[in-house]
Structure P
Amino acid sequence: MEIDRAMRESNDRRLQTKYSNATYIIQRAFALYEFEQVAFSFNGGKDSTVLLHLLRAGYFLYKKNTHHPNGNQTDSVFNCPMRTIYFESPSAFPEINSFTYETASTYDLQLEVIRLDFKSGLEALLEQKPTKAIFLGTRIGDPNAVGQEQFSPSSIGWPPFMRVNPILDWSYRDVWAFISTCKVQYCSLYDKGYTSIGSIYDTVPNPLLCIADSPSNIEKFKPAYLLSDGRLERAGRAKKCNPVSEASLSDGLNIVAPHQNGALTASIIAIGDEILFGKVEDEIAGTLCKRLHAIGWHVSRKAVVRNEIDSVADEIENRKSVDDLIFLFGGVGPLHSDISIAGVAKAFGTRLAPDEEFEEYLMCLIGSHCTGDRNEMALLPEGITELLHHEMLPLPLIKCGNVVILSATNASELEKQWNCLLESPNAQLVRLAPFFSKHLSTSLSDVEISETLSRVCLNFPDINIGCHRKARTGPLIINFTGKDQTRVELAAKELSQKYHEGAFSEVDFEGVP
């Protein structure tokens, strides 16, 4: 069989693994259900085209292993005479329709054309012909893929059948590698720059494939297989509102208190049992507070949670409701305690899925230390992950919705990552007017100063006024912080004038005169 032979002769180890897993799922489905009770949903796109040939190969292997275990079956072009469903739409591209019917003729597909919507069409189909399982070309990253597995029952409210997803874990790169390796025909639209095809009303060629300086006035595009970043395959599709992104863009604008006027807000979450056990001092959060303060951001919360997925998810869930930009650090890596990524995925109600671009970065960094065909560190939250690149970083930082995941383990590494974040337009670290601070030290007792200080707070509601002592018997440090330097100075002056000269002295942030 030409597909199986092409894959066995391939040198692409990753693709061979994906092929083996997919054909195993297909053979398992054929073993579970009678052949007359399964169907294949074909739409003419690249994913269902790949699935068609995987079904042919899987059926070939299934028949070979069950009826000709010694390999005596004729090794020829092998078709899979399965019922094939095509939902034809008036808004489909003519090229898709043509390719679908030509493919059905070439491979003797029992094409059943349905001109109703997907749900109504399935209801009518299953009523006429009992169908227990349907093969689908769903891949991770597709809008309807969230929560699905290789075998997933249909959703509540839909006709009952088993969704079989053999290529669920395939990437955009895997799809085109298979098409190239097996030399199968695909719809001509992909050679014209289309990378994800919907209807004629919501699909255009991917602008990332546009050929600059075309000699004619007509835009020309590179073929789909030349798209370098598979995560952008839907860049040519009309975009719907993304509530996560919208929330992130407005972080903090509607929740600032009077003394934080003009500031965006952030939360900091540290993950680490070692911090909670007192074994390690957390220097990263303190440094991060200073850096956010310097660009005019207000830190609304700093928390330390255990190395538990639920603890991380609960803390993120609490901060999502107030639209903070969340900085998360600790628990990143290959160890059993590195659960931050999984916690983020749970907080957003999504699952972990392989990210081929991040996996390539890991391979370059780890090299021979990476074992197996699948790097677990390359599993990132599905559908919400964005990689923040910078030439100074060996690995891009990870942003999921309004959560920025830092891999820094000390203040020095944080400084480097912070500077890179400031230069990244997608990090959303808008530079605002910085906060100004003034710190006064006094030996006056709390009782002596409390009433006057309360009145100053009332007179300067736009200034954050706080107090602390390094030691119970040491001097009291009063901190004045605000966006208006003049107001900060006036608040400090009003307090000083209420007492005798020399009662207060100005100190730096550490309380040193």
Structure Q
Amino acid sequence: MGLQTIDYIVFLVYFFIVSGYGYYIYRQKKDEKMDSKDYFLAEGSLTWWAIGASLIASNISAEQFIGMSGSGFAMGLAISTYEWMAAATLIVVAVFFIPIYLKNKIYTMPQFLSHRYNDAVSTLMAVFWLLVYVFVNLSSILYLGALAIETITGIDFYYCMYGCAIFAIFITLGGMKVIGYTDVIQVFVLVLGGLATTYLALDLVSDQLGGTGAWDGLGFLRKEAADHFSMILSEGEIMIPNGEGGTRDAYMDLPGLSVLIGGMWIVNLNYWGCNQYITQRALGADLNTARSGLLFAAFLKLMMPVIVVLPGIAAYVLHKNGLFQAEMANELGHVKPDHAYPVLLNLLPVGLKGLSFAALTAAIVASLAGKANSISTIFTLDIYRKFFNKNASEARLVGFGKITVVVSFIIAILVAPVLRNLDQAFQYIQEYTGFISPGVFAIFALGFFWKRTTSAAALTAAVLTIPLSTFLKFQYEEIPFLDRMGIVFVVCVVLMILITLFDSKSKHNPKGLEIDSSMFKTTTTFAVLSVIICGILAALYIAFW
């Protein structure tokens, strides 16, 4: 257990490369006066590959490495639907959402809501986003990251948490351009280290079961864990540990066809298309650069389950065959799926363990930095400037943004330890983010494509999404949360349509967006690559139905 000297050297080399490169980019801009658009958006300076890499680096974090591997251990390949459906979603966002944002010069999601509806809708949603980003996302990434690093190094959880926070603050304070370009290095390390871990996990399965090499290991996974290679789960098909010594139905997390034609679309379209944390990367670029970046991210998404899900299934097979009985247990002796990835990392040879540790840290820090930048952007531009200092100078906005970053991390450090009793943290993040997703996506979708949609309709959906989600969760516990999101979304859309139709003034809504079909035209290259991605997705779902 633990890292050797060579592992720490490999990790420190990664640390100094990322920090040094980030500082170099920061110094380039330091000679000029950095305004708020540069700090929050890196306006116009991110290339397509930097946008795509930054999207993935910000998205793939401890919640994927630890959380999705844990879910892979518990329920198998089905959890990959979050990654593979995201690839299709990124194409939809690139074609239909990004042109609308760029044409209307949108820099933040609350700004879009203010532009399309009014300040009441904008401010309410800004507050919702800030609460979810700080108390669910930032805190859970920090918790999972610290948990993983503690498991691998043996360093105390709290020191790990403080270390991650300080490293992320250092990157974040450089602004969006530093985050975007350091993310390119982070993704390279993340993919390289992640693939190495997967290869060695498969190799270990092969050794344990009498095969030769990783390819045999993959064959053993298909044979030993056949029930873990089903993408569309039926009720009762897989029972998973509940962290208390019992089991629960995996169908409650991934309810059958809902992952293809139901709530999963709401999760993904809201996350990739209506989420400051993600869209921020593309909002400073021109249309073709932004679209190319999103397409590059979609290709990277296709391979993510190999890095974050297969190791979890390998850990399941090894555990089933008698290995890791103590390591996979929590304090009460019950199986804890989220231990799967850290346990595998400890098996890696010296040096490679340092690389995989660097990959995991890269994922954690990149996500923390991206999330903190978005919290800072929304709070500074949509709360502070609007309500507290309308005439704030550019320097004042950037300075306040940096203070917000530090404060958000202090809150996350206080909240993160509370999450230690979770079983599968990935599901916690999805479920509680899903309390506002249906209402948000309804507001954005109708705001984009139906000129009549009124501010009153949007405000109704914004106010109702959390109470309605809470009511269904506690009154109808038998409804899977993805289906619950679908129900809340439909209710919000119906209410918005009715409220709009009863308002005669909506026929001539001055806030309606001007949209024409030419905005959604793509280049031939983009169209061909999109078809290839969709073809690969179709093949994967047919093969693992």
Structure R
Amino acid sequence: MKSIDGAKFREMIISGADNLRQHAGYVDSLNVFPVPDGDTGTNMNLSLTSGASEVEGLDEKHIGEVGKHFSKGLLMGARGNSGVILSQLFRGFSKAIVDEATLDARTFASALDKGVKTAYKAVMKPVEGTILTVAKDSANIALESTDTDDMIELMSAVIKEAKASLKRTPDLLPVLKEVGVVDSGGQGLVYVYEGFLAALKGETIAKKVSNAEENTEDFVDDHHEFDDFMTEDDIEFGYCTEFMVRFQEDKRTFDEDTFKSEMSDFGDSLLVISDEEIVKVHVHTETPGEAFTYGATYGELLKVKVENMREQFREIQKKKESKKQEKKSYDTAVITVSAGDGVKKIFESMGSTHVISGGQTMNPSTQDIVDVVKNDDVKNIIVLPNNKNIIMAAEQAKYMVDVELKVIPTKSIPHGLAALIAFSPDVEIDENVESMMAALEHLKTGQVTHAVRDTTIDGVSIKKHQHMGIADGKIITSKDSREDSLTELISSMLDDDSEIITVLIGEDGSEEELERVIERIEEENDEVEFEVHAGDQPVYSYLLSVE
């Protein structure tokens, strides 16, 4: 295969997404910290799926155009660091091929290299031993493979080097070697590339469930569009009725003209599609049961569906009314990411104008961050990601809005709370950013969660189901007793200057347990004060900060 066009590249994208989707759970399991966050594989899968969805129905032979759509979809759906880096790899790739109708082996290799350079620029502090390294090493091999003009040979060489690079990641990143895993993002990229190669060879990675009736043209759902001036009373036939009939020899002989004529007596908006084996029917009627009975005279009924259009109309009217509500205006909108109803209420009470549900177990995408303010009139935006894995997606939002957007790189809920305390709606955005950043400088943060596997990290031996105490990203302790783990964590974070300890109780935490911990801490440190709030956050039994 000497070159590929847009149609083949589309197949490669879809195949890569399919392969990554199948292995997303395994990629999740490679996360270094034994925290139940499920992030890398999930985020890469959701990000790539967004890109694949953008090109799936695209009828385009020009590979540069396919690349533009793919890059846009990836950008909109990018989640977490791994998803953002993946989007940048293919953003650079797509920019490199924007004017190309087809790609040969050399231009493909060059585009891979451009993608790597773009991704490295997007990361503030690139770390080797990650997906970046795997992408770089495999792109370099592509550039060096000047002795082949076969796309399949080139992609095979890229994958061989990507796998070799992946095996080397523990040598470059000590924490990987300590835990005994390879880099999760790099593994995800290998799966994507393997999907690419399968498509080049004409092989199928994932066989989708399909049957004859699903391959037939879809029905036209014209009942979802209502005139702005119609009322519920204008709906003469209230049930959108769809069904399929598989013909049977012992039943009535099918004649399409006769069938259409007789079906038209049941209502309007009739659509009939048939072949030698089946007929698909769409009709608006007041008597769906009678329509089914008539269809059954020709054979076996399949895929029966009835929707109440009057109820749909009422729901649409409700949505229209809600959209008519007056826009809210903000000089500076503050977007915070929270996990837990309690945390959300705290953020709102402190002045957050928009709260997005998300965090460790589900990272919101760049598009999610942009969408939350799209219906409001805002002059400036400040984003508090409150999770290190959301910061890059938040940074991407700068390029998707027409107003100034600043990201305060908060890595936890306590970080977000501290930054929000320093926010004032009456000052300019730059002054707010300076104050909010300053609020983070001397803040210590911690969390207690449970381990999902046995491991040893940061010199701490961890057993599955134990409760880990983590201070500023470093595992301090891991014990069978959650109370003991929380006590030891707080004690390790205190010094002579410590005054206030703020604790958010999660779904798995308890006030009684925390009261016992506070008593133990105050016996040794009578000058510190505790502020306790119900956070209701998942994953982390307790979130805390020390000031």
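Couple of notes before you dig in:
- Identity of the structure behind 2.2 (criterion: distance in nm of label points 7 Å out along Cα→Cβ at positions 129 and 481, calculated), options P, Q, R: Q
- Structure from which -14500 was derived, helix-only ellipticity at 222 nm (-39500 (n - 2.57) for each DSSP H run of 4 or more, over all residues; to 500), options P, Q, R: R
- Parent structure of the calculated result 28.4, 91, given that Rg and Dmax of the Cα atoms in Å is the read-out and P, Q, R the choices: R
Readers should treat all values here as calculations from the given coordinates under stated rules, not as data from a laboratory. Small disclaimer: the values here were computed from a predicted structure and weren't measured. Cβ atoms are built from the backbone, for glycine too; each structure is taken alone.
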